[in-house]
Structure I
Amino acid sequence: MKPETDVEVHPDNWLAFKAFTTVQTQWVLDNKNRKYALDYHRADVCWKKLGLIVEGDDFFKVQHLEQCLRESV
């Protein structure tokens, strides 16, 4: 049985998933310490250092993941 932390990611979504998970320390928090929004300036620095090019559909997918996470908190 797989641990609960394992997820399957469709190859078309792999770059967006990797980009989103690598910037989990780049969130702007609200006054209740909840994740409010990704700081895309800091996220872009992380992506560049990792050699990830996040643009077009992949950037849209990252934004979608961000929105889903915000709605779940």
Structure II
Amino acid sequence: MTNQVNWGTRAPINPKRGFRIHLLVFLLVTPAIWLVWYLTDRTYPWPLWTTLAWAVGVLFHYLGVFVFKKSENR
């Protein structure tokens, strides 16, 4: 039996599911980053930068999936 792989086709992607996964990972990892900061040197709140940058990424992902939807016929 031979397996033929058609590298030109794309797998079906569910954008809403991708956003939910992105949001879930953000919500799980961000407290872990802040915990590392809390248990180590608390002089400078460096997790603030990663939290804000990642939150902007999640916001743009939300806007791309739910607000600025692509046409289904493309």
- helix-only ellipticity at 222 nm (-39500 (n - 2.57) for each DSSP H run of 4 or more, over all residues; to 500) was computed and gave -19000; which structure, I, II, did it come from? II
- Task: Of the structures I, II, report the one carrying the highest value of distance in nm of label points 7 Å out along Cα→Cβ at positions 46 and 62.
- Result: II
- Highest-scoring structure on mean count of other Cβ atoms within 10 Å over residues 6-13 (candidates I, II) is I
- Query: Can you tell which of I, II yields 3, 15, 25, 23, 18, 11, 4, 1 when P(r) over Cα pairs in 5 Å bins from 0, in percent is derived from it?
  - Reply: I
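We did not get these values from a lab; they are worked out from the coordinates using the rules stated. Here the structure is a predicted model, which is why all the values come from computation and not from measurement. Cβ atoms are built from the backbone, for glycine too; each structure is taken alone.
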